[in-house]
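Right after this note come the structures.
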Structure I
Amino acid sequence: MITYHFNKDLNIVEAAYSGKILIQDLLEYGEKISGDPELPKGILRIFTDVSGAEYEIAQADYPKLVDALRFHVKDFKFVKAAFLQETPRQTALSMLFGNQVNIPNYYHKVFSYRDAAIQWLFCNCR
């Protein structure tokens, strides 16, 4: 399951993945985020806690996810997505996906600590 809310104090989306995460979950989440009128336009910062999740996505599905991501971020100046990972498997899968994403206005990084992730979302860095 994927849930999210907009943190108005930090001006970021805070998302949480839990349980088994399938490709369809990620595709539906992308649709919701990109179509949510309550979220900022132009610059979108997303903090995602994946610590309670187990990815069940084949590497062969990554191109479909990249295409969907490209479509969903096209209208933003940029999107920064910080992922809080807990296990080596989560980290490896997220990094493999991130290495396949070549979208000029999308930045993706994996973290072990929330504070570091939030700091990166607001730095002038990729």
Structure II
Amino acid sequence: MSGEVTLELIDRHLADTRAKCREIKQTLDWLKLHLRIEQKSLRACSGRLSDLENRARLARRTGAQVLAAYVDEAIKDLEKEEDALHLRVADLESRLAVTRFTLQRKRRRLVELKRAREIALRRKSRSAATRA
């Protein structure tokens, strides 16, 4: 009787851990997708910033100081946007690392539970054999 209860508990823990692994994998996929999106936005922002810096230099060389002043303001805004994107990318990378670690821990737990189930099955079969 005790062996059956042990197996039921192990099976319940296995099911729970498998479900948690699926949830973590979905979270990991979501984080990867959003990281790619933010990295793409960051590259686009950096490209626009580079373009504006080139335009500002050209405006100064041609003597268009008013235009250069407008472009400088746009550069400041884009630099703020770029900083925010860097922070978002760093945050997503950090969350990805934590989520990967969590998934690794859960997978190790699955292996441990599978081993425990095998041991419980062996004990149950030995116990049944000694009774017979």
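Check the numbers for distance in nm of label points 7 Å out along Cα→Cβ at positions 78 and 94 across I, II and tell me which is largest.
Numbers: I: 1.9; II: 2.8.
The structure with the largest value is II.
Here P(r) over Cα pairs in 10 Å bins from 0, in percent, for residues 30-69 alone has been calculated and equals 30, 29, 20, 15, 6, so which of I, II was it run on? Write out the running numbers ahead of the final one.
Values: I: 21, 43, 34, 3; II: 30, 29, 20, 15, 6.
It traces back to II.
Computing mean count of other Cβ atoms within 10 Å over residues 22-29 for each of I, II, which one ends up highest? The partial results should precede the final answer.
Working: I: 15.8; II: 13.2.
With respect to mean count of other Cβ atoms within 10 Å over residues 22-29, the highest-scoring structure among I, II is I.
A value of 12.3 was derived for Kirkwood radius over Cα pairs in Å, for residues 46-101 alone; which structure in I, II was it taken from? Present the calculation step by step, with values, prior to reporting the outcome.
Working: I: 12.3; II: 12.9.
Attributed to the structure labelled I.
Can you rank I, II by distance in nm of label points 7 Å out along Cα→Cβ at positions 14 and 54 and just name the one with the largest value?
Details: I: 2.7; II: 6.1.
Once distance in nm of label points 7 Å out along Cα→Cβ at positions 14 and 54 is worked out for each structure, II has the highest.
For relative contact order in percent (Cα under 8 Å, 6 or more apart), which of the structures I, II scores highest?
Details: I: 24; II: 46.
Top value of relative contact order in percent (Cα under 8 Å, 6 or more apart), among I, II, belongs to structure II.
Tell me which of I, II gives 0.00 when you compute FRET efficiency 1/(1 + (r/R0)^6) of positions 6 and 62 (r between Cβ atoms, R0 = 25 Å, to 0.05). If you can, show how the numbers build up before the last one.
Working: I: 0.35; II: 0.00.
Checking each candidate, the match is II.
For FRET efficiency 1/(1 + (r/R0)^6) of positions 38 and 110 (r between Cβ atoms, R0 = 35 Å, to 0.05), which of the structures I, II scores highest? Show your work: numbers first, answer last.
Details: I: 0.85; II: 0.65.
Once FRET efficiency 1/(1 + (r/R0)^6) of positions 38 and 110 (r between Cβ atoms, R0 = 35 Å, to 0.05) is worked out for each structure, I has the highest.
With Kirkwood radius over Cα pairs in Å as the yardstick, tell me which of I, II scores highest.
Working: I: 14.6; II: 19.6.
Largest value of Kirkwood radius over Cα pairs in Å: II.
For which of I, II does helix-only ellipticity at 222 nm (-39500 (n - 2.57) for each DSSP H run of 4 or more, over all residues; to 500), calculated from the coordinates, equal -11500? Could you put the intermediate results ahead of the total?
On the way: I: -11500; II: -36500.
Here the read-out was taken from I.
Since every read-out is calculated from the coordinates, none of them should be taken as a lab result. Remember, it's a predicted structure, so these values are computed and weren't measured experimentally. Cβ atoms are built from the backbone, for glycine too; each structure is taken alone.
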